[in-house]
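Colleague: Several structures are given next for inspection.
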Structure P
Amino acid sequence: MEFCACEGVDVTGSQLASLLGFSALLSGGQVLFKVSALALQTRGQSAGNLLALGRLPSFWLALALYGCGTLLWIWILQSVPLSRAYPFAALGFVAVPVIAAVFFAERLSPAYGVGALLIVAGVIVTSRA
């Protein structure tokens with residue numbers, strides 16, 4: 001299945017899934033970093049307390065997701081041009097605030113909605129160029 005023509009390289013359905021998976025891994029890592037920050041805050045500790053941070057499973061899981069995302073990114077870049085792949089990293093700017101609104105009751109403004117739509121449109125446009 002072709003998604004777009006990329007400088008002589010077609011982005012297949014599996015590559016598209018990998019690009020979306022990459023965005024999901026980084027977004028999940030960001031959410032877990034927030035979980036870690038909140039855990040430290042409730043314990044009256046700061047992020048500068050590396051021992052306290054190192055005791056949090058959420059912190060280690062966030063690092064693991066980032067590590068897996070990095071390995072996946074390197075694999076993606078073997079077959080997808082960076083100029084086509086990189087816009088998918090911006091999908092985290094859409095996903096993370098939505099997740100934060102759902103799980104942390106953070107508020108999203110109408111301007112966020114407009115910006116999120118522009119980001120998604122930009123990813124679509126650049127992936128089809």
Structure Q
Amino acid sequence: MTDFTNNLEILRQGLENNQKYLNELQITARDYKLADWMHERLVEAINSFEENLPDNMQAGGKFVAFQDTIINIEDLGYMNPDIIIFYGKLSDCSEVELVQHTSQLNLLLVAVPRLDTSKPRRKIGFAQEPQEDK
């Protein structure tokens with residue numbers, strides 16, 4: 001075997017080993033333009049906003065397109081690549097879902113009275129585990 005073919009074989013084996021290593025790590029690149037990333041940032045913003053609110057208040061959202069309508073935000077979802085969904089209630093307790101394209105998102109967080117103070121405030125983005133009666 002010549003030095004040239006020997007060097008090619010060593011290089012080929014090194015590339016195969018690197019590929020095996022990368023496959024084992026199962027590294028996937030995150031696409032920060034997708035709705036799941038926007039969802040994570042909104043959840044953080046809402047939860048941070050609620051940290052300093054009294055227990056009888058929660059985060060509400062006022063959206064530019066709906067002028068004076070405020071939604072009591074109860075949960076948040078997304079559909080990749082570009083849809084955010086706000087789940088909540090209006091002040092008359094009617095349920096609403098706002099489906100919003102990420103490029104059109106303008107959300108003013110406002111403190112609003114909780115509609116049901118008999119239950120603990122639900123942390124946005126986290127499902128609460130059922131609690132047994134005591």
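Please treat every number below as a calculation from the coordinates, not as lab data. Please read these numbers as outputs of a predicted model, since none were measured by experiment. Cβ atoms are built from the backbone, for glycine too; each structure is taken alone.
Colleague: Comparing P, Q, where is mean projected area of the Cα convex hull in nm², for residues 15-62 alone highest?
Modeller: Top value of mean projected area of the Cα convex hull in nm², for residues 15-62 alone, among P, Q, belongs to structure Q.
Colleague: Tell me which structure, out of P, Q, gives -23500 once helix-only ellipticity at 222 nm (-39500 (n - 2.57) for each DSSP H run of 4 or more, over all residues; to 500) is calculated.
Modeller: P
Colleague: For structures P, Q, which has the highest computed value of volume of the Cα convex hull per residue in Å³?
Modeller: Across P, Q, volume of the Cα convex hull per residue in Å³ peaks for Q.
Colleague: Could you figure out which one of P, Q the value 0.20 for FRET efficiency 1/(1 + (r/R0)^6) of positions 55 and 111 (r between Cβ atoms, R0 = 30 Å, to 0.05) was computed from?
Modeller: On the way: P: 0.20; Q: 1.00.
The value was obtained from structure P.
Colleague: Using the calculated result 22 for relative contact order in percent (Cα under 8 Å, 6 or more apart), pick out the matching structure from P, Q.
Modeller: Working: P: 33; Q: 22.
Derived from Q, not from the others.
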